[in-house]
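Colleague: Take a look at the structures listed below.
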Structure 1
Amino acid sequence: MRNNLSVNHLLGIKYLTTSDINLIFQTADNFKKIINQPIKKVPSLRDITIANLFFENSTRTKLSFELAEKRLSADIINFSSSNSSVNKGETLLDTVNNILAMKVDIVVLRHPNPGSAVFLSRNVKASIVNAGDGTHEHPTQALLDAFSIREKFGDIKAKKIVIIGDILHSRVALSNIFCLKKLGAQVSVCGPSSLMPKFLSSLGVSHFSNLHEALEWCDIANILRIQLERQDVNYFPSLREYAMSFGVNMSVLNNLSKEITIMHPGPINRGVEISSDVVDSNHSLILDQVENGVAIRMAVLFLLSGKLNNNKQ
């Protein structure tokens, strides 16, 4: 296996090779051992400065990146658009160039516009990590989801994974589909037809319109929330009706002929797409996903910093 990535940025799963993904997993294995030790900090990025630029609200992803950076001893700049010159009309590129003038090496970017991370990677010299760009991709979430499956089952190849919920507006769904298929999994989606993208067939995934059939088929169900903030029309009658048709609760799981594993990237709308008893059950990998998010993001930042050092030589 190679010991460096084939890319200088993490813009999306579609730009990674299978070897890249496996290298990130192997590196995350080592970092997970470190963060479970009494002394959780290493000096790996002691000379690296990272700017976290979040133009959308975020809790889990932002905290996870910050903790990963601190565990690696990086210097950190945190930026929030709500208190910035963006509100005065400054462009994204001007904002980033002003920050890069402070000698920043890596930019972690969350932005509402699809393609924003790719745009930056072509116009600035820093390494860009896409922390979610609109409805496009969320690569580190897909990596930590796949890593969590690998950790539990030993391998991802041939596993049957169904992604349930708002596929149309979900960057998590798209990145997961790319990642899981690269690793040899069988992937399907489940939810109302109104929440399925038109290009679904081109991704090589099948669509279940019946929740019970989808859960009987799968080994793992990754459940997504309904992204009401991205919807400008009504895609289904009500949240109550959605919960009745596609909500996963213990009654639904108990009616299956086998046990399955439940995942959720958060934030969770308890009682809508998933019930509290499922979230807190032995079926759930949700807290494992949170823990693995730090290790995966440590691995990504560490590997990209290695590319930076190689390019400087």
Structure 2
Amino acid sequence: MLPKISVITPSFNQGPYLEQTINSVIDQGYPNIEYIIIDGGSKDQSVDVIRKYEEKLSYWVSEPDQGQSHAINKGFLKATGDIITWINSDDLLLPNALKIVAHVFRDDPTLSLVHGNGIYLWPNGTKTEVPVSPEGFPYKYLSGMAFTQPSSFFRRSSLEKAGYLDESLHFGMDYDLMLRLFDVGKTRQLDDYFSIYRIHQESKTSTSKIRFAREWAQIFSKVVYSANPASRVINILKELELYQQPGTTYAFSKHYEEDFLYQSLLYFLNFQIIFHYQSASLERAKVITHWFKKNEPLYFNKFGLKPVYYRSKYLPAPLLQYGRSILARY
């Protein structure tokens, strides 16, 4: 028998996209699905859309909450499936995603986390494939989200061990959870495409790069603070003004050597460059790319940082910001 899969959709004022999201889930044709929608008290057409499909939902509610992380955790508490995922109210599951994932989990009871490829859907209708690169794993699990969240699935038993979403996080809660799931069990990367991640002007991915950078720095600081020894990595983060002294630690079940954490640091720093460059925070991008150029020339070339380094060094930030605002319209 195929395992029961719980799919959770947190929703708030995403009415123009919500119906497509719902249909992408219920049209899976998966025989053992539990679909849960947690709406934060939307004032647009969202509730009308949800009611249209309520006979095919296992549970739904529309009431004020404390943000996306809180809404998803409410869904976790309702979920009874063996496998769990969440898909935001502006994203889409691709056909047969649940069936493929179910067979993988059924055939390997030791798996904790499975994720596959995704697709970015841009405002102009252009699609960009986001494949999971096996290079750099498992370092990437500790350094950031190297795969799209809607293409990620995990066992409920592993979630109970790892703990639910940290509700104080609003831009890095998926990164924080995935690294904890990685720590408690076995993971697998698949070649299949599972989801479409919609990029639009209201999405957090489009509007809040700096806040992503800050929360990811907070999480990675906690990672290296929790592991022992990690003084070399902490000193580099302090040098780059990225270290944030955590108030709590991760209760890691695995031991991460200093070299492992250093390799994770390189991927983390690359993520930081991307966030700062895309938000036209060029001074920060310049500082980090300069560090790579000086200390890790092989990674400087591997990550393709030369263009970012020179643009950050010579291009005025207002000009880059203006150019990006023009491109965002198309």
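Laboratory data are not the source of any read-out in this text; all were calculated from the coordinates shown. Remember, it's a predicted structure, so these values are computed and weren't measured experimentally. Cβ atoms are built from the backbone, for glycine too; each structure is taken alone.
Colleague: State the single structure among 1, 2 that was used to calculate Rg and Dmax of the Cα atoms in Å, for residues 161-288 alone, giving 15.3, 42. Spell out each step's value before the answer.
Modeller: Working: 1: 13.6, 39; 2: 15.3, 42.
For Rg and Dmax of the Cα atoms in Å, for residues 161-288 alone, the value 15.3, 42 is produced by structure 2.
Colleague: If you don't mind, there's one more thing I want to ask. A value of -14000 was derived for helix-only ellipticity at 222 nm (-39500 (n - 2.57) for each DSSP H run of 4 or more, over all residues; to 500); which structure in 1, 2 was it taken from?
Modeller: Values: 1: -12000; 2: -14000.
Matching structure: 2.
Colleague: Comparing 1, 2, where is FRET efficiency 1/(1 + (r/R0)^6) of positions 9 and 297 (r between Cβ atoms, R0 = 35 Å, to 0.05) highest?
Modeller: Largest calculated value belongs to 1.
Colleague: Follow-up question, since we're still on this one. Have a look at 1, 2 and say which one yields 15 for relative contact order in percent (Cα under 8 Å, 6 or more apart), as calculated. If you can, show how the numbers build up before the last one.
Modeller: On the way: 1: 20; 2: 15.
Of the options listed, only 2 reproduces it.
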